[in-house]
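Take a look at the structures below.
Coordinate-derived values only; no laboratory data. The structure displayed is predicted, hence computed values, not measured ones.
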Structure 1
Amino acid sequence: MMRLLCVLTGLFICRQALAAEHIIISHPSEQISVSLPDSDISVRLAVNGRNIVDGNGNVIKLRGIYTRAEWLSSEREVEMFKSWGINFVRILLTFDPNYWQTVNDGKKDINKRCILLEENLRHMDQRVAWLEKNKIYFMMEIHWRALGVEDNLAKPDLLSKQCTQMYEILAKRYSGANYLMGFCTFSEIHILPCLYNDYNKIREAIVDAVHKVDKRFIVSLTGTWWGSVGSLNDKIYIDKSNTIYDFHFYSPRKFTHYRTSYGNLRYPGNMPIGWLNGAKLVDINYLGKELKPAIDFSKKWNVPVWCGEFGAFNNAPDNSSDRWMRDVVEIFEKNSISWIIWRWKPGLQNVPDVWKELWQGKNGNVDTAAWR
């Protein structure tokens, strides 16, 4: 009955490392060989309190970009990332919009969720090799919706088994990668409070499955309200080692997703906020208050938090987007928050100069010596 009430409520609420030259990567059906650099334990990352550190104990500040395996088309693009100062990539495995139906003969069979196709994994193998060769850290993300997982977490015990099997396959396949930090879970999911217990149990099982293969992998956990800052709260914390927590940041949304029809919005300045569009001054102090829940969560539980996505469209008036980006990154850097800019997409040959400056630890007139 409780689950039925929860589903009804949901319907009512609309969306407002190996020593050889080559490593053998295992898969249940076959073994394949991917050429990677020699194993180097010193570069493997781990959680140490609120920080992420390398094998020598050095604090690593991660500044990067989001992409998908099918968007990353050549090693040349990875080399460009390196030249721009990127040291971190969040990369989504390749999936088409109808993936679940494809692997289930056109049906949506709840008993066949979380199935990985070998062809998709092979596509990812090449991207892994490029990132490893260029010594860029990366976090692997799985498109959980494409795999048949929905917000209602139907049959949670079965789902837990399906998820753990999938993540164990990935952990085994890429266990020899030096620069693979680990794996993201449930990016931008929307979980109602009555499902928090099931959600936490599933995530605990995923962490255990990954760490059963290799305890050095970091598992990234997310909140329950489409990855928002405010969804990082005590109810979604789980006591597991080598875990970090991610959020996405696009505030205020009418500015970060700017359209000329929204009016002459400039940052810093007064902007319409919320559903009622009440005007507020949006500046670095406003952004700091918006990000405070993530910072407080990190301090309370002594765990790293990182921003898995943020950004602002670059057509806001008077270079306002650049100023917003600089102020957000200043807050991130001062609070030990690694960050990922949305996004690298097919056909791009370049990115805004401000992105490159921020990846390189430069921020206009701000003293960034402490960042490095």
Structure 2
Amino acid sequence: MTLRQLGSASEIIDLFGGTSATAKLIGRTPQHVSNYRQSGRLPADTFLLIKRELAKHGCEAPPSIWGIAEPASAEPDGPDLIQASADVRVALPLIEHLRGGGAHRLAYHEVRHIVDGLLREVPYFGYKLSEFQFFRGRIENKKRLLERPDEFSYPKPSERGGRCHRLGQTIFYGARNLDTVLAELAPEPGDLVHVGVATVRPGRSVCITAIGEFDHVRRYDRALIGNEEAVATAREHLALPVGLRTTVVDAFFADAFLTPARQPRDYNITAALSELLLDGHNPFDGFAYPSVAHRGGLNVVVIPERFDTILQWDHFMAFEITTYLGFGIYGRKQYGSAAPPTNGAIGWEHLR
């Protein structure tokens, strides 16, 4: 059977029934789809989904509509860098350039431009989760329990950048479980650790992607946060000609989060990736990434506005660290616990 060739994003959108129908199919807003029609480019993370739908209609389309194209030149300079980096032969030198010191020598906007080129062709999945816990911890040794939920929330815009935010910005940082929180905080015996646990509001869902998902499937044949269907989809993508590039780039991004930071410039790659993933062009409310402090652990960041509207504080706990046995293993004694806050205050129940 010969498939009918479609040559533009507009033809694809029209085939699926127009702007609203396409938006529903790919999980975007109609405005996003209108933007895709105008730019002539579909987002890379819709490639597999739309490819399947096109086949059902007896059609196909060139990968270039998603920005997946063989470049005319392998020279990674100038305005064509993003298109050129679709080729793994160009992506690899760019990665080595950043790893070899380029992330420190280049201005942030130059690092961001390279990261943008690398990211464009990686179809990160967005998982819509209605049951998901976010752990947020703080060390507070002033012999008082934190009184307000906002003391656990995202910080005010800071004078320093972080792993997933730039100077003057803020973002909610959390972890997937308590052990990861403790490893990230690295408390000493005698410290009083406060932990808040946030959950998804009833009737809502949070859209999270995961850095290192493809690499994890490749290594361990299981997903970081996805289900078996996600594993099967990832395997299918990795078997495509573009799969090698996806594997390399995703492994590089995951490794960037696993690299300890010693100075602000060490965050350039991860902050740029965070900014690009959460800039509104993707459906993500946040993303998970490997913990540098807890082997196998996952940290999670969420856009502050999405945290306020989609998530809620479920409960709080406070405990004193009694011993540290190494390997991220802590002895602790429960100090207090609290149910969801009422009237803007945390009602602690002291346990000692």
- Cα extents along the principal axes in Å, calculated, reads 57, 55, 40; among 1, 2 the input was structure 1
- Note on the structure: From the coordinates of one of 1, 2, Cα extents along the principal axes in Å, for residues 204-291 alone came out at 54, 24, 21; that one is structure 1
